[in-house]
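The next part holds the structures, each set out as structure tokens.
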Structure 1
Amino acid sequence: MTSATKFKIKKGDQVVVISGSNKGAKGEVLKVLRDENRVVVQGVNMRTLHKKPTQTTPGGIEKSEGSIHVSNVAIADPKSGKATKVGFKTQKDGTKVRVARKSGETIEGK
């Protein structure tokens, strides 16, 4: 059994897709799948599901986001919106914050 890896990307972050068929797309991280090293990004890697009707739902064709590998996304710089790496800084009060390497801005999560 392998332990889940630690990501620098968290739910609610604004990210940019840096490779694949959706390259250049921006969106918010909806879900982080640590065991599979994947993330679900809003509006990226859309899948078409054909649902059967049930007693509660009408069914039909439904679009939903598929997961993409975490290595294919990068945090969007809060200043410019371009892809950037993530660093960490300890503030004077002792709290640890994520920092965008390009601009030095702190990255605010949810």
Structure 2
Amino acid sequence: MDAFAAAADALFADPNVARGAIWRPGGAGSGMAVRVATRRPDQVVGFGDSRAILPSVLIDVRQSDVANPVAGDVVIIGADVFEIIAPPTIDSLQLVWTCEAARQA
């Protein structure tokens, strides 16, 4: 394990940064326990001459926990259920996936 992987593991182990979650590939089955970090940046979207600020949810998960996340996967964090809604991206070191998600009602 190199220093970057060790740092990522330390961040995901820190309860101030990441939380326990259940990852359900394809939204089915009992899922698997993972650690995730969430971010909720606002997105500015243009509509003609006006702009709208839309809330978004980004979920980061280690590649070592979820090898190949895809749109349609479901993540349960506490009482909140999220669906991955776009193709995930991975960082340049292939350590952490970033997944755009939407809360399910």
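State the single structure among 1, 2 that was used to calculate distance in nm of label points 7 Å out along Cα→Cβ at positions 32 and 64, giving 1.3. Label of the originating structure: 2.
For structures 1, 2, which has the highest computed value of distance in nm of label points 7 Å out along Cα→Cβ at positions 80 and 96? Comparing 1, 2 by distance in nm of label points 7 Å out along Cα→Cβ at positions 80 and 96, the maximum is at 1. From 1, 2, which structure was distance in nm of label points 7 Å out along Cα→Cβ at positions 48 and 72 = 3.7 calculated on? Computing distance in nm of label points 7 Å out along Cα→Cβ at positions 48 and 72 on every structure in 1, 2 gives 3.7 only for 2. When helix-only ellipticity at 222 nm (-39500 (n - 2.57) for each DSSP H run of 4 or more, over all residues; to 500) is computed across structures 1, 2, the figure -3000 traces back to 2.
Comparing volume of the Cα convex hull per residue in Å³ across structures 1, 2, which is largest?
Details: 1: 155; 2: 123.
Between 1, 2, the highest calculated value is found for 1.
Every read-out reported here was derived from the displayed coordinates using simple, explicitly stated rules and does not represent laboratory data. Computed from a prediction, not measured in an experiment: that's the story for all the values here. Cβ atoms are built from the backbone, for glycine too; each structure is taken alone.
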